[in-house]
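Multiple structures follow.
No value in this document is a laboratory result; all are computed from the given coordinates. Source: prediction; values computed, not measured. Cβ atoms are built from the backbone, for glycine too; each structure is taken alone.
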Structure I
Amino acid sequence: MPRIPQFSQSLPMLLYAAIDAVMPRFRQIFKEAGITEQQWRVLRVLWDIEEISHSDLARLTLISAPSLIGIVDRLVDQQLVKRRRSNLDRRVVFISSTRAGRELRDAVLPAVQQTYFELKESVDPATWQSLLKGLADLVETER
């Protein structure tokens, strides 16, 4: 049986450490914008996809459908997103960004892009590409 890595060098701990190293910078941007990290994930998808079903949004954001209801409720209250029921199947609900949601995108994205740039510049290009590819490959293998 193969020996497991030292605790601090195990994959789960390295992933947690990476999140702890990266996310505070983004969370500060989100906090200043008045949104949570989960709300950011929803908005980020809606800025790329004009309108999406609730179930597809849950899948893309990795937020459970029941939890997503409350997150979307709060975004609706903030007038950043809106809901629309399908005309073909009343059980299907579509979510889209509002004008205020798109204005928030324009206000927040420059800081997010700057943070991405700084993170990318903190390691050599080959390491960055290898990191992204390795994580993407791991996710695909586990699906």
Structure II
Amino acid sequence: MKQSKPFLQKTVESVLETLPPVWDRIRTNLRVAATGKFGITLEQFHVLRYIRHGYQSVGELADKKQISRSAISQAVEVLVEKGLVTRRQESDDRRCVRLQLTVHASKVLDANFQENRTWMKGKMASLAPEELNSIRKAMEILQKTFTPEES
């Protein structure tokens, strides 16, 4: 289906004007709560999130965050000292050290993410069912549009 250029341009502008501030507010709410509960920096919070998402070594974290291994090592050290991350050496290669969230860190992150969802529900509670459905459909369309194609 061919779209008119002005309509397409207005849609692109609407997405660019809307999504960044909405996502920024959601992330800010999540980070403020997490850093307050853990007593950690924003950078350390990101390290926890990445470990949760499967980045299990200092090298993987440094590559993902595009920062030095020494900077990640320092953040990990603080998280280990706070009892939020553990290190485990691989039995077949002692140079390979795997990072893992502690049970406490996992529970606090779970609670934090749940609080953020509750906060979002509160923000959206006054919307009509049709509006909620429109948002859901728009998110599905955006996800489909911007999800990289598998080759």
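Numerical summary
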{"quantity": "Of the structures I, II, the one that 2, 8, 14, 17, 18, 15, 11, 7, 4, 2, 1, 0 was derived from, the read-out being P(r) over Cα pairs in 5 Å bins from 0, in percent", "calculated": "I"}
{"quantity": "For distance in nm of label points 7 Å out along Cα→Cβ at positions 27 and 115 computed as 2.0, the structure of I, II it came from", "calculated": "II"}
{"quantity": "Answer label among I, II for the case where mean count of other Cβ atoms within 10 Å over residues 35-42, calculated from the coordinates, equals 14.4", "calculated": "II"}
